[in-house]
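Take a look at the structures listed below.
Just so it is clear, none of the values below were taken in a lab; they were calculated from the coordinates. If you're wondering where the values come from, they're calculated on a predicted model, not measured in any experiment. Cβ atoms are built from the backbone, for glycine too; each structure is taken alone.
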Structure 1
Amino acid sequence: MKPFPVWLVLLAAAGTFALAMGSRQTMGLFIPSIDSASGLGIANISLAFAFGQLWWGLTQPFAGAFADRIGAGRVLLVGLLLVALGTFITPYMTTTLGLIFAIGVLAAGGAGIAGPSVLMAATTRLVPAETRGFATGVVNAGGSFGQFLMAPLAVALTASFGWVSSMQAIGLLVLLALPAALVLWARPLNAETTPAAPRLSAREATQRAFADRSYLLLCAGFFVCGFHVAFLATHLPNVVASCGLPPSVSGWALAILGLFNIIGSLAMGWAVGRWRMKSLLSLIYASRAVAVLIFLAAPKTATVMLIFAAFTGLTFLSTVPPTAGLVAKFFGPANMAMLFGIVMLSHQIGGFLGAWLGGKLFVMTGSYDTVWVIDALLAIAAALIHLPIKEARLAPRLKAA
């Protein structure tokens, strides 16, 4: 297949991430409606969402391994269809097992198959080496743009047509990304984008990665990222409700979080070529801890909630470009989809705990304060974990340019 220009590759990858991630990140808005319709309770619904976080991560190493061998296009096609199907049938699920199947297995699994490990690796292969940092930032920003668009859209559709029609419409919108799979089916643009070393087998690449202390530290830090992101994505609407604020604040908080994550992702894509990526990651995690602690102490007004969403958005998924960049820097792009998928699995194990503990501790204590404290302490730990990572110093900027 004839290669496509760089701008079209970025549009396809960012657009796919926007629709898949936007659909997934708006699911938390429907938790009260699912609870009212099914009577399952917040704890059981949180379990389904938590399983989805875990399954989203479990699918990515395998999806990445298939994408490394058969190409990203085929893998993305399957993932997008599963996201649409799982989201569409969720309103018909009236048991915990049914919700786990629809939300956790189909929708979350499909989003993992069409997720960042496959998209980042495909983009890394299809763009010139000197633009990879910025390219991963653009793709990552696509996921945030999807959240920015689809959260208010879900609120508006729910107000006009009810939550069932709204959720199903969001699921069907994901199918608009199907043409992008054809673009990402293409061969690399030129010889410079192909790996210099031969591709290792999945077993050889995994053994090499797990023998690397820096890779293990990176996985540990991304576990903390998953806890933070999944807790916010699943429970932020209920955090807003528990503060006595109207539902519209939930939609706007998610939208603002997504909007500012676009800024954070693009800024991080620019920064990874100028500063060491491990230092950027430490800064992001330390900033999260400060933001959470300030939020805990502040009065819970709509203004405070939206400011917190904006600041959190700057760091929400901006960890992805430097994390993906470090994986590529350590091992090259040949096996990147699978190795970054393993890092994403660590992220989603943390995500499982963030989504599940958020609901469990809220039911036990009637407040999210305990989870916020855990989140802040984990962020501080992650900021410290990245410091021992061995990353070569960057060449002088003029030489690099």
Structure 2
Amino acid sequence: MKIKDIKTYVVGNPPPHFGGKYFIFLKLTTDSGVVGYGEVYAATFGPHTIARMIEDVAERHVIGSDPFQIEALWRNIYARGYSARPDISLMGVLSGIEMACWDIIGKETDKPVHMLLGGRVHEKLRSYTYIYPEPDDKTDVYRDSDLAAKRAAEYVDQGFTAVKLDPVSDYSAFDPRQPSLQDLDRSESFVRKIRDAVGDKADILFGTHGQLTTSGAIRLARRLEPYNPLWFEEPTPPENAREMAKVARQTSIPIATGERLTTKYEFARVLEAGAASILQMALGRVGGILEAKKIAGMAETHYAQIAPHLYCGPIEGAANIQISACSPNFLILEGIRKWDGFHADILKKPIHWEEGYVIPSHEPGLGVELNEAVAEAHPYDGDELHLEVTEHPV
């Protein structure tokens, strides 16, 4: 079996754009007609530039190769051009391609990917959602702590047992910074009111996007500790694990990190420094499914858990589900609400969410199929980055 063709899809995600304004999907086809889908989570260039990157990598390393030879394919792409180091854009491209190869392998062997990586150890996967706005909101749920608390209680009524928020303020190209008293007060107010609203029925997941200095993160953590959050996410920027470890040593709140990290090498530094006990690899960026399995294995030796990150489309979400199902140290899975809306429409069969849990598919491969007709009916013609940061100090 050889891969003979690749096709990319840059798909516009209709309003309210939960998960981003667009998704980047790819399809590999073998000479025997087996199709595999992948998704690339890359935010550093415009989406059509990323699509051309995917095509370049595929032409040089993928077309004509055996999709079963994951390790060789991974090393050839990782080291291309004498790089051989974590590169967030190249790793995104590699992740989507590797993911599609696993989809092909699963279909060829008639097994879901998790059965090929040790077998299912979790029959269902606890999931969480961000607190999102609704069309009839009179105020901004990201700025109105009373509305956020009301929305959190609504999610609990739907079956969720955890909700996430990031109320510190805008993130900037000039971070990290020392939080203002207003930042500290606002953050504590959100968490206090949400805790009052949900009681002990749900965990609170507090995110910061690496906005804070080490001392600032410690100050904020002490304000949040009375409300017992499940985690304090990326309290400092991702490039210096030793500084994040200082925060971890100064708070009882578990530290989570990983959405901006790629490969086992970067996650090894986090574990060696004691910077985090919850790893949030994004399968469309980290280096793919097998790389994520290696990271999950390293995490086990440090008694750390995994909580795969999702801020893109449901193909990456399906890969997250596969790695979660076969990892003993799985903690919780990020979703976009109940995996409904366009995240369901873009698939031939939606991901199964039930009363706060995702039920892993028994279908071969990733367990989902891209609805190509829907993808082609929603092209994205813009050139915005997937995420934009404020270009001046906050």
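When relative contact order in percent (Cα under 8 Å, 6 or more apart) is computed for each of 1, 2, which one produces 23?
Details: 1: 28; 2: 23.
Going through each structure in turn, the value belongs to 2.
Here the criterion is distance in nm of label points 7 Å out along Cα→Cβ at positions 178 and 362, and among 1, 2 the highest value is seen for 2. Upon calculation of distance in nm of label points 7 Å out along Cα→Cβ at positions 226 and 266 from the atomic coordinates, which of the structures 1, 2 produces 3.0? This figure was derived from 1. Each of the structures 1, 2 was assessed by FRET efficiency 1/(1 + (r/R0)^6) of positions 74 and 170 (r between Cβ atoms, R0 = 41 Å, to 0.05); the largest value belongs to 1.
Name the one structure among 1, 2 that helix-only ellipticity at 222 nm (-39500 (n - 2.57) for each DSSP H run of 4 or more, over all residues; to 500) of -11000 was derived from. The correct label is 2.
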